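Following are the structures in question.
Please treat every number below as a calculation from the coordinates, not as lab data. Note that the structure is predicted; figures quoted are calculated from it, not measured. Cβ atoms are built from the backbone, for glycine too; each structure is taken alone.
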Structure I
Amino acid sequence: MTLLHQTASPHPGGYRDIDPARVVAAREQVRIVDVREPAEYTGELGHAPGAELVPLGTLEQAAPSWDKAQEIVVVCRSGARSGRAAALLASMGFRHVMNLTGGMLAWSAAKLPVEH
């Protein structure tokens, strides 16, 4: 378990907001869940290395099998859908949920590694 969640900014939705630079440093220790659609995941912006694709519409069905104590970073294009996803996960009892601030747009702007 990393301390990434403790360094993130609390959000009223029950999750925390996290900067892309902090996530890239800890990406081997956290679960990165990309809630975009498949075409976006493999499209122009690509996705964070190691991110798993779980489109927002399927998240509620996929998440019950996950470890509720694991640190999870939720990602989308700009941070809006992932914010909704993070709030959903928090409401389902996940304790260490983070939303990637600015989404893949911010990740790309920071010139962090991507996969397509």
Structure II
Amino acid sequence: MTGHLNLGIDENNAHVQFSGTYHYHGLPNGLIHKNGHENEITLLGYAADDFALYSNIGYMRAHDSISGLKELKSSYRLKIGTRPTGEDGPGGEFDGRFTQDWEYSEGLGDLDEFNG
């Protein structure tokens, strides 16, 4: 989803891999449109630990259903500088290609360090 590799991502932020498995790399837009709306809280499914997975719309105040809705933002940001080289990393600028390119900054967005 960073634009550095062409994975053949479709309008649902997903693609078919060589094994024939269809999987997502971002918000499943088609599923959101089918089961809800872009401007409402939409249940997408459940994780293996039974936690509910929702779209990126949530309450303005997490536990207050009358507080209104908003698009929730992550509290992760791109690191500044360059990655280590050699055994410690691939080198190069932090550009979002790798999980390690990102750092959690509490309060930057709406979500916790687990994007919940």
Structure III
Amino acid sequence: MEGEAPPLLPEELREKIPKLYATEAADDPIVQAKLFTPWTSWTWFVTEFDGEDTCFGLVSGHEVELGYFSLSELAAIEGPGGLRIERDVHFVPQPLSRVRAELDKLRSPGPDPG
């Protein structure tokens, strides 16, 4: 790939994301951004950001769990054919509970055909 990939979190979005620990007392923090791998089902939902590199939020990979992740580490990952982790530009900020509910629907097995 030629040129540099756009930042996972552009400046205008970085300014909107609460700082680390700012929402830890919130019952249902708002997910501000969604990052994903176009070649797997791994997804990162950002609720907090330190302003530099470290994010906190929901990670959907082998498991679904809250945790910290590094933007620079995500940006360094290269998939097949040079694919990179991307930001879902159509994602609308929403409560974490709604994101979890959608993930639960996607991850739950379908009905047993009997």
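Starting from the value 12.5, 33: which structure in I, II, III was Rg and Dmax of the Cα atoms in Å calculated from? Checking each candidate, the match is I. If helix-only ellipticity at 222 nm (-39500 (n - 2.57) for each DSSP H run of 4 or more, over all residues; to 500) computes to -8500, which of I, II, III did it come from? Derived from the structure labelled I. The maximum of relative contact order in percent (Cα under 8 Å, 6 or more apart) over structures I, II, III, that is, the highest value, falls on I.
A value of 9.8 was derived for mean count of other Cβ atoms within 10 Å over residues 19-26; which structure in I, II, III was it taken from? The read-out was computed on structure II.
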